[in-house]
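Structures follow.
What follows draws every value from the coordinates through simple rules; no lab data is involved. This is a predicted model, so every value here is computed, not measured. Cβ atoms are built from the backbone, for glycine too; each structure is taken alone.
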Structure I
Amino acid sequence: MRFAINHISAPRLALADFFAMCRRLGVHEVEIRNDIPDVLSAMTPQAVRAEAAAQGITILSINALYPFNRWSGDLPDRAQRMADYAAECGARALVMCPLNDGTAIAHSQVVTALDALVGVLKDRGLTGLVEPLGFPISSLRLKSEAIAAMTEADENGVFALMHDTFHHHLSGETQIYPHRTGLVHISGVTDPGLDVARMLDAHRVLVDEDDRLDNLGQIRALLAGGYDGPFSFEPFAESVHALDNPEAALRASMDVIRKGLA
């Protein structure tokens, strides 16, 4: 397997320092963000591309377009601007997350949104990574539902699944789709007293020996099924964000995963 690192793993690092840390860890594939930290508002895409080229870094994705499945308001304009930025900075994909506030979104509306996004992405040579969110209030919880909409909308191979080990666990879905998966997010939850239904982004830490999400089992299943892409660290817990030495913590998590898979 190979690792990637999402910038949210070390959000206090400037982009150049983040890239340098990744290289020291032997990682050359990264994800940048439009929230924590908001690289898109802080740097021009040309500057991001130049820094990545100088350090031998591949930008896998920009994370994330939200809520991709409600194609109204300013979303079409934001989608085009994010896609422009992604193409100009050299990113390969745009992560797309569904509405997550308890509002139901019909299957036909998801297809309508994906239909509209096909041209936006294809014209810029980008992949759309559809990421079901496993929260009970999510409007798109299951990968099977995402695949149904993707298949109906996409005749050009523009879309792929984002498999997130946290959201897969929360959704209760057992089926995985290695050949439809374009990228995998990994994070762990270790609090032994936390019910699955109450797990939130704030509980997502780096994977260690106390992980409750069966990251190792999910990784094994994806690899055995033929997935050959990277596994990207995406912890949201403030305890991770505040680390003085995120590099050491990431290295330790990589060692735990490699040892567990050996």
Structure II
Amino acid sequence: MFVTTSYDPGEEQTREASNLAQSLGGRYVPRKRMTLAQLRARYGEEDILLITKERIEYHHEQRQPLFFHPSTAAVRVKRLLNGEPDTLLELAGVNPGDAIVDCTAGLGSDSIVFSFAVGSEGRVTALESSPIPAFLLGQGLQAYDSEVPGLNEAMRRIQVVRMDHSDYLRSLPDRSVDVVYFDPMFRKPITESASIRAIRGVADERALTAEAVAEAKRAARKAVVLKEHRDSPEFERLGFDIARRPSTKIAYGVIRC
């Protein structure tokens, strides 16, 4: 992987790209006037981190660009501010002050909503085992600036941990968190989602294991929640009671603790 900048970068962009390449074990390549395709051909690398003035993007020749954005979290937080309910928060029984573990954070949309809901007295740990999403999530949560009231504070509070969720859950004491949440890559993909298409192939695509669910049940005080395609056999396989959302392809399964 190499790191480069947009065309005509300023000193700050150049310095950031160089430092980032060093910290990630990649190499910095000056952009000059070359396209990303020309850079790939010249340097023989498919994976590119692109530093722009607005954000950091991950580019791969066969995939859509991947970058941090709060996505639907911003819309959901606005609804919460308007006094509207949130399906996931209600099913999980989330309250201010709760401790949440998001085991498959991806780019953190659900983690952000959890963090907003639990407030400054709560705690959200976002686990992501894949290096690129973990890096983009950690950087984006600290750098993204939103005008939605309370959203920046919610993002900054999230602790991002690059770690396999099974290992993390095994390290937790019994009944030490309130909710454990799983949103793995769906066994039956929803191809209409642009954000899912961008992260598929970069994130960990392994199926959730019964052992991980057992550790989650041991560690959780309130609930273990699984998000999956509404027609997924994973709910039955892993012992979740399904709470379907009519008119959408997404469903949540819940195990009460």
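Highest-scoring entry among I, II, by relative contact order in percent (Cα under 8 Å, 6 or more apart), is I. For which of the structures I, II does the calculation of distance in nm of label points 7 Å out along Cα→Cβ at positions 179 and 243 return 0.8? Considering all the candidates, the number was obtained from II.
Each of I, II could give log10 I(q)/I(0) by the Debye sum over Cα atoms at q = 0.09, 0.17 Å⁻¹, but the derived value -0.43, -1.30 comes from II. Computing mean count of other Cβ atoms within 10 Å over residues 19-26 across structures I, II gives 13.9 for structure II.
Looking just at distance in nm of label points 7 Å out along Cα→Cβ at positions 91 and 107, which of the labels I, II belongs to the structure with the highest value?
Numbers: I: 3.0; II: 2.2.
Largest value of distance in nm of label points 7 Å out along Cα→Cβ at positions 91 and 107: I.
A value of 16.1 for mean count of other Cβ atoms within 10 Å over residues 139-146, calculated from one of I, II, originates in structure II.
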